[in-house]
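Every number in this text was worked out from the coordinates using simple rules, so none of it is lab data. Keep in mind that this is a model prediction, so the values were computed, not measured. Cβ atoms are built from the backbone, for glycine too; each structure is taken alone.
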Structure P
Amino acid sequence: MNKLPVPIDTIVSQPQSVAGQVDQVYIEWFEINKRRLTRNTLSGNTILMQLEHGREWHHGDALYHNGVLQAIVMVKPTLAIRFNPSGLIQLADFSYFVGNRHLPIFKVDQSESFRLPYDGRLYEQIAAKYGASVQLEEAMLLSEDLIRQQLKNRRKNEN
């Protein structure tokens, strides 16, 4: 017998704390803008997740159906290229080199490092060009760390 997915009717962004064991649903970093997703939670429940126009999924979003918490959204860690520039000139050169590929660039927390989603050919090229400044790592690529998003928010706050 096919069980219909539970439709999510309320999304609470970034809940402060959730008591007890909460079911989780995983999405890929590139799915944060998908408006409609049907996913299985870790416990095997099928849920239907729908976003309003102009919104995106965030790591930690709480998903509710009829006031009952169904799951927390988790962005899966993925293989990423980390770039640790040795100075502004190397950073500018890297930005120019990567810019033509139209890949998203993510800021790494409080450091002066950046991440890109892994691309095999690009990794080989930048590893050859920048050497020890480039590493591979597993990381969560979150929209709040996206450079383009940070610039957009900064401009919005200045106006």
Structure Q
Amino acid sequence: MHHLIGQRVPDVALASTQGGVVNPVHVAGRAAYFIYPYTGKAGIADPENWDTIPGAHGSTPQALSYALAHDEFSNMEIKIFGVSLLSPQWQLDFAELHHLPYALLSDAQSQFSQALSLPRFHTGRREYLTRLTMLVIDSIICHVQYPVATPEQDASDCLKWFREQL
């Protein structure tokens, strides 16, 4: 995934859980985009074979780690975005349930992920993005964390990288 370093984020409009759309190419300054496969919903079974897919689990702890670190990201003027192929409504339900203070962006049309050739996996006749994190400055990808072996530590790892750049 290091081939992403130096690339500009795609010029696409992504539905945001905070209303409207976000176009990553127009996000000025520093940003962290954590790419995640799926978040569960009460009463709905996880996708087929989910428990046997390495790296599939962990999206909720990852998202919550960013929520817990939100003030520190804000103090460093770093915007946070979570991106998945999930529908805008699915993401909104998750964001509201967990009171996320940052936007989740829906790439349900795969424009963002296809433009960057992000890795994917299939299960149960559906496609999911493989977990990774891109750290971006003025819409240029400067660092990629892949694989993200410990999703609950992803936010801390991002903050560490940004601090080292100061």
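Assuming 21.9 is mean count of other Cβ atoms within 10 Å over residues 34-41 as calculated from a single structure, say which of P, Q it is. Label of the source structure: Q. Using Cα Rg over 2.2 N^0.38 Å, for residues 10-89 alone as the calculated read-out, with 1.23 as its value, let me know the right label among P, Q. The structure behind it is Q.
Can you say which of P, Q returns 18.5, 62 when Rg and Dmax of the Cα atoms in Å is computed?
Only one of P, Q returns 18.5, 62 for Rg and Dmax of the Cα atoms in Å, namely P.
Going by mean count of other Cβ atoms within 10 Å over residues 42-49, which of structures P, Q comes out largest? Sorting by mean count of other Cβ atoms within 10 Å over residues 42-49 in descending order puts P first.
Who wins on relative contact order in percent (Cα under 8 Å, 6 or more apart) among P, Q, i.e. which is largest?
Numbers: P: 22; Q: 35.
When relative contact order in percent (Cα under 8 Å, 6 or more apart) is computed for each of P, Q, structure Q gives the biggest number.
Taking volume of the Cα convex hull per residue in Å³, for residues 58-113 alone as the criterion, the top structure among P, Q is P, with the largest value.
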